[in-house]
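There are structures below to look over.
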Structure P
Amino acid sequence: MTKITILTPSYNQAQFIEENIISVQAQAKVEVEHIVIDGGSTDGTLAILKKYPHLKYLSEKDEGQADALQKGLEMSTGDIVGWINSDDYLEPDVLSQVVDSFESANIDWLVGDITFLFDKDKYFRPEKSAKITRQSLLSDPNILRQQGTFFRKRALQNVGGFDKKYQMVMDLDLWFRLLSLSEPLMIDRNMAYFRIHADQKTSGKQIKLQTKEILDVFRKNKSPLCYRFKIAWRNFFFGKYLQLIFLLRK
């Protein structure tokens, strides 16, 4: 049977991580390896991890999410790899379809749909994932939906895995490198739930870092100047909008 590995980077997410673990553990008709790479949490996360003997986990300081994911990839033994953050969780029984898709087609990766979960109001908003191509990423890098994306492990290894140089857009960088192999198979099914909650902090400083990293990825991939200008201009105004919202909330 084809094994699938789920990587979960985590830091101080005790309030959410158990739902994540249970959603992976409950997957039917598939062999699953779940690896949690914790950044040295101090909020009770480790006590939760110890409740589940099937988990593989590592808890130590890291150099960011990409560094944690690369550690997890190196620990993994599955033929297929997924990445679900500690505050998100999987759709029930979705991994069997993921495995079937990889077994029945010669693909390097696939992308499905996700559902946004607005935690405060418990409001669910399904979203169909946009087709991932080089052109679509250049037009809008925010179409990435990592929760609904799964990879053949050897494809990740062939493109060099996760680059810890990036703190904000390690997924965008990876997607461009994977596109050098092939475009993903698109699956019309909800794969996971992406939680939006108060502890997700977006600041002007983070927007500046994100913009800098996106432009670096675009330059590396020799994108036309017009796309770089578009990203810089849009993120500049988004950062100003966030600053205004923060001021109004004070």
Structure Q
Amino acid sequence: IYFISEEDKLLDTLSLFNKFDQPVNRALIIGGGRIGFRLASLLEENSIHCKIIEQKADRCAYLADRLNKTIVLHGDGSDQGLLAEENIQDMDIVITLTKDEETNILASLLAKRMGARKSITRISKFSYFPLMDAIGIEQVASPRLSAINTILQHIRKGKVLSAISIKGEQAELIEAVALETSDIVSTPLRNLSFPKGAMVAGIIHKENIIIPTGDSVIQPDDRVIIISRREAIPKIEKILAVKLEYF
């Protein structure tokens, strides 16, 4: 389920899904590569107690020299005995960031089974995405998907501020500025020729967030949040683009 919410109402909205804000005080990172190192540094800055498990001894030495408060452990992050020794059941979150996706999946599942409150798993292969819910993987971080989202932001027509691919590239969430001469402005949404498989999820007018209805009218320079299936994207781009007569 994807939803849009004003920031001050987010916690109330999450509570409807039995999701409550729980602070993260203890984190375990499995995989001490560049991403793991950077994440540990950020967690230290936010006063979060952090441990890293890394298989390569020389990399462990590198991490130990450069991290101030993080505990660096030499070992296999999918070793049940090691996880038990490090009190995995007391961890608020476990993030698996090795280069081996099967190891990441196994370690995340093992951590959850042993009592860790939450896990995030690094996955790049889109073919794995449909399986994640079925096998119990909660949240996925994908460097490949992050790169795609950055590229989409620059290649989409119209003044696109951000574009996020969801459901393995089957759909996109687009945030764009409504340009003065584009087809999307000054017309009630119900009268727009909006393609099937796409909808306006939110309008930001000045400082106000609007959950739109069919009577809502988008004004020039409003920020518009659109969710669209992939096949409807070309029509969305046409609606967002500046008309030729503007020039």
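All of the numbers you see were taken from the coordinates with simple rules; none came from a lab. Values in this document were obtained by computation on a predicted structure and should not be read as measured data. Cβ atoms are built from the backbone, for glycine too; each structure is taken alone.
Quick notes on this one:
- For 13.5 (mean projected area of the Cα convex hull in nm², calculated) the corresponding structure among P, Q: P
- Value -12500, calculated as helix-only ellipticity at 222 nm (-39500 (n - 2.57) for each DSSP H run of 4 or more, over all residues; to 500), assigned to which of P, Q: P
- Source structure (of P, Q) for distance in nm of label points 7 Å out along Cα→Cβ at positions 9 and 25, computed value 3.3: Q
- With relative contact order in percent (Cα under 8 Å, 6 or more apart) derived as 13, matching label from P, Q: Q
- At a computed 1.7 (distance in nm of label points 7 Å out along Cα→Cβ at positions 97 and 137), which of P, Q: Q
- Structure responsible for 0.15, with FRET efficiency 1/(1 + (r/R0)^6) of positions 33 and 193 (r between Cβ atoms, R0 = 35 Å, to 0.05) calculated and labels P, Q on offer: Q
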